[in-house]
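Chemist: Each in structure tokens, the structures are laid out below.
Just so you know, all these numbers are worked out from the coordinates, no wet-lab data involved. What you see is a predicted model, and the numbers here were worked out from it, not measured in a lab. Cβ atoms are built from the backbone, for glycine too; each structure is taken alone.
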Structure P
Amino acid sequence: MIQTKKLVQFYISQYEIQMKKRQRKPLRYPDFDRRYDRLRKSMRGARPSRVNSGVLEEYHKQLKNIAAYAYRKNREDVLKELQEELFPKLVQLDMALLLPEQREGVNGEFLAFLRRRMPGRICQQTLFSLYPRYRQYQLKHKILNLVPVRPELEFPEALSMKRHFILHVGPTNSGKTFCALERLKLAEHGVYLGPLRLLALEVYERMKDYGVACTMLTGQECIEEKDSRVTASTIEMADYDDEYDVAVIDEAQMMADPDRGHSWTKAVLGLRAGEIHVCSSPAAEPVLRHLIELCGDTLEVNRYERKTTLICEEKPFQFPEDVRKGDALIAFSKRSVLDVAGRLEERGISASIIYGSLPPEIRRRQMHMFTSGRTKVVVSTDAIGMGLNLPVRRIVFLQADKFDGVTRRPLNASEVRQIAGRAGRFGIYDTGYITAMGAYALEYIREQYQTPEEPLEKVNLGFPQILLDLDDPLDEILRVWHDVEPSEPFEKENIDEALFLYERAHRVRGRIEGFEDKRLLYRMIICPIDIKDSRVVSLWLDYCQNYPADVSLAKPRLDRRDMGGIMKYETYYKQLDLYYQFSHRMGKLIDEAWLREEREKTEARIMRYLLKGKEVYIARCQYCGKLLPLGYPYRACEECRA
């Protein structure tokens, strides 16, 4: 901690700089002596234990004005009194407001920071309000020293290898993933990394059809086979300690996604494999080339064209009159999907349903019903665009805009192309079709689909765990790290969910064993859960507090008295996933048989809801019961809202 005498001298020097500054407006103090006398009496009588930050900040500002006026009017008596009495008193009051650890940090380096980075700010703010800025500055420099400017340097093992990349570049329905998997099935030790559990399952089953022993590994389960040569995995479960001869990274254009993209970036930079096949849309090719060049690896590019023609229809779609077998009707919320399915069921049209919060096994069963012809159409959110292989003849956009978690906005060109590309499944249809409901929406979808694809300019970068060795609090490290600008083309991952869970845990930190262990806490807060579901968050917080109590976690319980329909069972399924995920992260024993049985029972209940009675989800006015227009944003009709 710096000596009080040096701190007083620092204050005097900073106030002198402010005194000598040229004023924009002339200082007028018609009652200067009265004001000065009142301030002097107030400060003399001020007791450190009773002065709050607001009062103290006002002292700083008043002294600045008084010092400037006294300097210009040659009031030597006032200037002398400021230096000998009031500035030392100000220092005393400032230091008393600091926390003990902050007082220790008031040193020469801190004063140099204020002098260089925030000159004159002490004349307006207290040490208490300025110290956090200094701490952030310190932490930022620690982070810059710990994290390489080039993120690829975080993976020295991969850099030391001579990796060869084969880029499979093409639109949807072009066969690029099929070609990559043809090579994977010949691997001695290979891995597939994709965005969805359903795609990992599809690869797992395809490998079994090829006669290749395969393991499936996702955040929800692990199905291990004896003498397995290939692992089919979701990208978040990638193993960076293992070494493969062949790896396949699917849907690599997702590396620009603000929430999950860092997993693809990390796989390209850090996966230890001699031969890496990367499947992506053409938009990702430039940034993929850049990342591979950064690593000093070699590459070749295989380009693909669509195997079927894709036509945008001229006539706007009319719902439900124009519904045809093989249609995929796209809406952008669970509520809208269930509403559309209910209206179709009311007309005797069977529909499969796909949306994000459905358990993966239910999505698979719904897809199978469509592929086997048991249902006529599929109603889906944009989840259908994530590599799902369905015999879709026509994509119908029931909406041309979506809520992206922040605002409602029109679909962009890449979203339209990704979804529309699912039409015209090769081997089933020669031509795929796109349409939209309403003339304006159809014209907009046509325009977006025909817009040339913009190359990706950014790729997402994940949090480097080496920063967990710093002494600073985890939330501070996360926030400051997020403010550090990485080199091109990297941008930081979205850490809002991790910070939300940190705040929830911080409220009960006294009841969480190991809260001060940042690596342990980090494992907790990056557990993938639906933070919008309060019951899931509540269970997560309970696990954080009680995980040391036993060798296994308490099992989730379904309250059978609780009303809630399908959503109750979807929440319970998320809690079952949380039980598996948290147990896996914290090294707890998992009751696999119980978990499998509970999942199967819950899946059966959800399927029963989806197989019948969807009319209850049709959007009607909550007051008069009138049928609301498709996609109507309110729960009451125009007449009842008037």
Structure Q
Amino acid sequence: MNDFGFVKIAACVPSVKVADPAYNAAQLEACLIRAAQEGVRAVVFPELCVTGYTCGDLFLKPLLLDAAERVLAALLRRTESLDVVFMAGLPVRAGSALLNAAAVCYRGEILGVVPKTHLPNYKEFYEQRWFTSALEWGGGEVELCGQTVPAGTDLLFSAGGMNFGVEICEDLWAVVPPSSRLALQGADVIFNLSASNALAGKHAYVRQLVEHQSARCLCGYVYASCGFGESTTDVVFGGNALIYENGTPLAFSERFSLEPQLVCAEIDVERLRTERTVSTTFRSDAALEAAEPYERIETGMPSVPVMHLSRYISPLPFVPKGNTLNENCQEIFNIQVTGLATRLTAARAKTAVVGVSGGLDSTLALLVCAQTLDKLGLPRKNIIGVTMPGFGTTDRTYQNAQALMKNLGITRREVNIKKACQQHFSDIGHDENQKDVTYENTQARERTQVLMDIANQTGGIVIGTGDLSELALGWATYNGDHMSMYGVNAGVPKTLVRSLVSWAAQHETGKKTQAVLADIVDTPISPELLPAAKDGKIAQKTEDLVGPYELHDFFLFYFLRYGFGPAKIYFLARQAFDKKFTPAVIKKWLQVFFRRFFAQQFKRSCLPDGPKVGSVALSPRGDWRMPSDASAQAWLAEAESLR
């Protein structure tokens, strides 16, 4: 069974008693048993958790060091049946040196010891009083719990389908953290044993450090810091557990809890490796780093399938969330506006010509045009909005188009395309009653011709309205709405178009415009190329024909952004849309997505210019290069086999 590259890991903050290794080891054991029951593959504990971080000069007493080693040996025996790798912090003797170290343990064995490199010796920290830095010690082997084990900062471990490395607390604060080199050596996940004390405002800074380091290293980062039970003589430890994946938060602990904390999440190792493969910067740095290879230690732990994810999978991966919605929507508008302003200026265009249908895409394009002309200090009358009623135009969309253009103060023109299309049907010998692809595409191409000719008349350029989702599915008439002189929506998927128009409705000052935009958002998506129903409502609904855009945008995101195949996309979609779509429905439209995506590449190979606004784009000059005659068979075969 496919594990889809997920590995379940945990950060644990146990209760401790200072200088009581027996008590502390019992707490670690309880946490490990719980972790194993929850299917966790690797657990990181806080810095010096076997003794407690705040032992002070007691670290220099042989009695404490002997007790710490003795209880670790007993813990190894008691947990050797658990299929969990764990990292426990304790003082480790290395000749005359004493190391602040992490023991990496699995099934009764110590796989390696990683000493701390950067020992803080300022303000409330006095670690150099007791410990020797890994840099000063130099590395080698140590005797611990009757085992001779490799020790150093150049150790890389493999377990459960992931490679991981270890650093300790202050190492993360360094100018060049050890985790940077570990990632370049191939560590997918970094575990950090920490003892960072709580201070007003410090927690936000720690989160930023972990977030940025996980993003910079394209890795998972798992951080566990000391909590309840550490001495509060001068400082307090809040018990901080954080799990990030490439800058994205996955799980946090409850800080200042008096109870042990076990925070779990699934790290998507396949996703991280894809990111690294795509990033030429990471690859070149890794090539330089590989000149001095680290020692690789195999645990023998097999990878296991992850049947359910505790991490949240958003059903709308393109749509900004929560507090970032306003900022991101404004940023996207700014990208579109700046792109169009540059193109209008470079082309010395006197007008911007837009086909306005009363639908989502043309509405977004028109709003971008209005903001662009405002930014350039030009009158909005230089925008020519053209409505082109055809055989399927409904009164609702027509009236919305007219009202929107009027409220925005642009120049309005109307060209009814019915007679021109009927003449064309006559010219090519097509029966008007045969409402097939010729019937539909004739209208789309006629509209494009009208827009192009009006642009010629007025010294302007045609602003394309088609969006990223339509380009992915090929839901555009070749050399019809497929074509323009600048496609402002080329990088915006349909789900994001809807969110942007909704956001714009909330930020428009005029109540009449707000009402029109709100109704446009609620209007079913349709090309309106077939006659309306008897009640005058839209009969041709796009999502009935090609499938829900929510699903297609989800498929598009994970296929292009991370290169996932149908099986993993299906697995993720089932979790994201658990309450909305059945597995059968997801499978059906996933097959449609891959069939259409491959078959319609020829349209994407000759796209007009348009701005990229997010992490996914389909420009043949930028993000996506694919032969127009590539076969979809491998993807369709995998999709067909899904259950």
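Chemist: Out of P, Q, which structure matches 0.15 when FRET efficiency 1/(1 + (r/R0)^6) of positions 496 and 624 (r between Cβ atoms, R0 = 30 Å, to 0.05) is calculated? Numbers along the way, then the final one.
Modeler: Numbers: P: 0.15; Q: 0.95.
For FRET efficiency 1/(1 + (r/R0)^6) of positions 496 and 624 (r between Cβ atoms, R0 = 30 Å, to 0.05), the value 0.15 is produced by structure P.
Chemist: When distance in nm of label points 7 Å out along Cα→Cβ at positions 344 and 384 is calculated, the result is 0.8; to which of the structures P, Q does this value belong? Walk me through the numbers on the way to the answer.
Modeler: Working: P: 0.8; Q: 1.5.
Of the options listed, only P reproduces it.
Chemist: One of P, Q was used to calculate semi-axes √(5λ) of the Cα gyration tensor in Å, giving 60, 25, 21; which?
Modeler: Q
Chemist: Also, quick follow-up: When distance in nm of label points 7 Å out along Cα→Cβ at positions 176 and 544 is computed for each of P, Q, which one produces 3.9?
Modeler: On the way: P: 3.9; Q: 6.4.
Only structure P yields this read-out.
Chemist: Next question, about the same structure. Just checking, which of P, Q has the largest value of percent of Cα pairs over 27 Å apart, for residues 136-303 alone? Spell out each step's value before the answer.
Modeler: Details: P: 24; Q: 30.
When percent of Cα pairs over 27 Å apart, for residues 136-303 alone is computed for each of P, Q, structure Q gives the biggest number.
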